[in-house]
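Below you'll find a set of structures to go through.
Here, each number is a calculation from the coordinates, and none is a lab measurement. Everything numeric in this text was worked out from a predicted model, so none of it was measured. Cβ atoms are built from the backbone, for glycine too; each structure is taken alone.
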Structure I
Amino acid sequence: MNSESGTPGALNDPVRNRRVSSLPAFLSIAVAGIVLALIPIWVGDSRTLMGVVVTGLLFACYAVAFNLIFGSTGQLFLAVGALAGVGAYGSAILSDRSGAPFPVTMLLATGLAMLIGAGFSWIAVRRSLDVIFTGIVTLTFSLAFDSLLLGLRDLTGGETGIVIDAGSDTLLRRQIPPYYVFLALLLIYLIGYVMLHRSHIGWAFRALRDDEVAAELTGVNVARYRVYAGAIGGGMLGFAGALWAHVEGFISPATFTFVHVDVPVLVMVVFGGIGTLMGPVVGAGGFTYFGEVLASFSQLRLMAEGALLILLFLLLPKGIVPVLRSGAMGLWQRARRLKQ
């Protein structure tokens, strides 16, 4: 029968059902994109505020990548900053030392971050590491990466960092264009997240997250799909870090430390909702605003972030997006009952 006739055959059409189920997700991304695109209208005259919102978009990209790895497959990668640093330092050093075009070096550095991310997942699977031990392994790499940057002073500039020439003569170093570049990257990440989760890979990710043993019994190749998640998420982190290096024009080890990157990203994802589409965006927006409020209390900021993370786990274990979604569904169902 005709798939548009409203018959039972239409309801069983997997292609049509997939398109219908994807519509709310794409609408959410479109609304978020429109709202975020308007922000420079209010803060575009201030270089300081533009720097804050660009950094907010950068961390939203980090959070989406971390959410893909941890929220989709349960792999706790505590090396978000280190993987972003691999992309940033890799692209910066290659472009300035070899003279290669920085878009090329960004892709090469992204490939390296993908290999490292895949390596983390492969080790976790081969050694049967659970969430905690995977976190310990990746945290060890994060600390080792920081020490490596400090030790290779001739290459990385040590604690003083390096100034990056590549990209200095492009729109990336102006006041407003970098914002829209990172906004475009964030939207691409979100669309990619939706498309991935609507594919067979996304089905395997959800199966791994819900019950790894049951997933393996149904034929899911655990090692393969965990490596997929680590590679894709690692590449996303590496590319965002590389782009940030060429936008900012300066990087140092402090830019990618565990405290500076991983802790905020974890708070953002938990606050927004682990495993949700818009959770990382909402979390990044809330954390950016919260960070500006506490900007004058630099000594207490880390303590406040830690306290906030504990409160979030206790009060909103599923995050704010699932709470808002369930509240909206409740209001909609109540309105339908009143109409009837």
Structure II
Amino acid sequence: MALLFSFYHEFTECEAKEMPNQLQNDRFRTYDQQIDILKNQKGLIISDETITKESLINIGYFSLIGGYKYPFKNPMTRKYINTTFEDIYALYKFDRELRELTFKYLCEVEMKIRQVISYCFCQHHGDSQTHYISTASYRSEPKYARDIAVLTNILSKIAIRDTDHSYLVHQRNAHQNVPLWVAVNALTFGQISKMYSLLPFSLQSAVAQEYPHVNEKELEQFLRCLTFYRNVCAHNECLYCFSSRRDIPDTNLHRKLNIPKTGTQYTQGKRDYFALVIAFRYLLSDDSFKKFKKALLASFAHIKKKAPDSRSSNCMISLAFQVIG
């Protein structure tokens, strides 16, 4: 399936520099004082102070205003441009739904990579926990030694000392051994990603074979980038304008979509939400990606129908894309 994006994202990153000064300084402000600043100093249109106050109580000024104000503000005056509180809340609500949808499919990616790594590792080394806690089972280059030591210490704790997970305790008591296909469930996505990067090339190759059109290095890059997105979703951080610290690889989709470049670097689809969608296209099954696509397009359609002329709707459309077969 060819992926065609109409990607008009004007807001590639949150205005992080403004956030510490969002209430002029870091002093405590009551909810009423926060509303007064928004109305009288920042020019935000607030029609119902009771609802606004309730939202500030439930979500918090920093999480709501700090995370979603940027598309609505004049970058020179830092005041809102004909913007209502409902505009900002609509963007917040869309982003919350975007996180829920994204997290669902990130979990699918995570579940598969856990299973495939443990399967390939045990197929090669066997069931004993001694193998995955041994540094000899990983890459031999000296530059990886420190990371391998950290990983094997984590795995050793899971296999030998962890009492927080009942399934680990059961395996330890019943079989005096915790096979990797059990132990991997106690690892974070970031730790799983790191484990893959530290496997010998032969095992990386075996894992990558389960992902058509992705080689060993590309899989490592995809996983590293998605780790940041998983953390954003899990911690309820701002997703729609998030930019990962790690790039995904250049892919055939980048070339087919004629994404513009600055020099040799693509300007979109490397660290932004567009990049995550590209990663999903390669790492999810065709059926799962179709379901993700359908839900995402429905989310865009919903916000457009609900507020067709609002600034929040325009922000949503700036993220919109089309997927065709």
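Here are some notes:
- For semi-axes √(5λ) of the Cα gyration tensor in Å computed as 34, 25, 21, the structure of I, II it came from: I
- Set I, II, criterion mean count of other Cβ atoms within 10 Å over residues 161-168: the highest-scoring structure is I.
- When helix-only ellipticity at 222 nm (-39500 (n - 2.57) for each DSSP H run of 4 or more, over all residues; to 500) is computed across structures I, II, the figure -16000 traces back to II.
- Identity of the structure behind 0.75 (criterion: FRET efficiency 1/(1 + (r/R0)^6) of positions 57 and 225 (r between Cβ atoms, R0 = 35 Å, to 0.05), calculated), options I, II: I
- Winner on distance in nm of label points 7 Å out along Cα→Cβ at positions 145 and 241 once structures I, II are ranked, highest first: II
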